Structure P
Amino acid sequence: MDFFVHESSVIDEGATIGSGTKIWHFSHIMMDSIIGQNCNIGQNVVISPKVVLGNNVKVQNNVSVYTGVVCEDDVFLGPSMVFTNVINPRSAVVRRDQYQLTTVKRGASIGANATIVCGNDLGEYCLIGAGAVVTKDVPAFALVVGNPSRQIGWVSKHGHQLKFDDQGFTTCEEGMDRYQLIDNEVVCLG
């Protein structure tokens, strides 16, 4: 076994866990889920059946990742954030065949206590503010906040807010990557 699992956690048969991954206290990794390499799964986390987490995904404490969610590489899931997988849940109605897919693209970050309503895709390197309620797709590099969430700007791969000049160009202060805003989409020029 080339990954770490705290003795209080449960790993169901059929789960796949990549090398270098750490799974901390009181977490449950359910059957047929796939967790990539070098992930960090915090305390009291549930990874439901058939969830896919890419490499280097960070899942903070008290997060439940439900069936239908796919997180690509380098995704950050903040403390106590929430995914859903059914639009109209009812205790007395079984809707397991109606799970909607949610894709969190490479490098996206979701803040503490945010809620992601199922069926919405989060673009590469987007940043979802703490407590936001996402009810629609989020573009790559977008900064969204509030309930319901609304876009208030753009961020770099390093999570810094981008301020574009009159020609639509900017440079990230930390990563030094250049970005261009074209037709309300951000392109990283490297």
Structure Q
Amino acid sequence: MTGKKPETGRLRLLDRDELDAEQRKLSDRLMGTRVARGRQAGYRAALDDGRLIGPFNAFLRAPGIGERQLDWAEAISAADLPPAVREVAILTVAAHWRAEYVLYAHSAAARGAGLSDEVIEHLAAARTPAGLDRPARLAHDVALGLVRDHDVPDELYGEFLSVFGETRAVTLLALIGQYLATCAVTTCFRVPAPGA
């Protein structure tokens, strides 16, 4: 992994005292939302000194985009998707991108959503786990179709729509798109899991 610093990835972590007003505003918002949520779920999104890690350090470089990305993420989070469905879809995308930080963070979140360690291990290894309920299995299959095959076959689409309905289907697709974008950022900048 040439070009990766062991604790930060390719981008230097920004100290709060070097942020401009727009970056500071985004940093404060992230601390109150994503960092707090990570703490509750059992993963780190900031170091003890307040420097943001994960995709959030990168978003500080373009705070106008980071703000909109956060708006998008919060709208999806507020929608009516079961937590296990969310985490299955996210881990499916992250595993195919080999997005180290996203796998770290959402493995913890998946445990909080009630997924077993065995299911999480299979998802993180880009394998289809046994024992998922129908909505979670459909979320996995749709995410896998999009990230691996760039297609959702007609039969899968029909079942997906019948179980999720149009509104939830669009919400799940937006979540998958959000994590395609997040994984692109964390993969390009080689963002590691803390301590990796």
Structure R
Amino acid sequence: MDIAVAITGASGTAYGMRLAEELAKAGNKLEIVVSDGAKKVMDYELEGGAKKAIVRLRKFGKVYDENDMSADCASGSSAPDAFIVCPCSMKTLSDIANGYSKNLVRRGAEVALKEGKKLVLVPREMPFTAIQLENMLKLARLGVVIMPPQPAFYSKPKKIDDAVDFVVGKIMDVIGVKNSLYARWQE
């Protein structure tokens, strides 16, 4: 599959990093968009910061800055099979819900919507406000998959990576990419 993964400026950039790694490992062609906000969060959350993270992401696919509209995912004639925003900031979610396609992340989501491709948003915020919930409902009614990163505990995760793998595995399930990142119920 051709898949675009956008990482935005919400806490949880480890989800996007792991998702890109696993999708590439499964043999998918990736375009990866890293927003300016994501770079700031990566500097705070990830060992080695944004520079090291972007070098690592380049091993999995072509990496684009949010202002580079030359990516395939910016065009309906070469839209990827799936566009995933992980993590998805509330600003990004709001912009997508309201048709504000100012940068490559938002344009890629708009293209996915208009071309009938799979669009998955992984909003990282809590608690949600009524406005955020209304934006999610608006998008869900358009067929967008809204997946807040909520790990299950029936698999008894022993470390943070186990919880991240659960969420990443569920995202991969939704777009139809086989994986064994987590123990399924009653396994």
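General observations
- The maximum of relative contact order in percent (Cα under 8 Å, 6 or more apart) over structures P, Q, R, that is, the highest value, falls on Q.
- Structure from which -13000 was derived, helix-only ellipticity at 222 nm (-39500 (n - 2.57) for each DSSP H run of 4 or more, over all residues; to 500), options P, Q, R: R
- Identity of the structure behind 3.6 (criterion: distance in nm of label points 7 Å out along Cα→Cβ at positions 32 and 96, calculated), options P, Q, R: Q
Throughout, read-outs are computed from the coordinates displayed, never taken from laboratory work. These numbers were taken from a predicted model, which means no experiment stands behind them. Cβ atoms are built from the backbone, for glycine too; each structure is taken alone.
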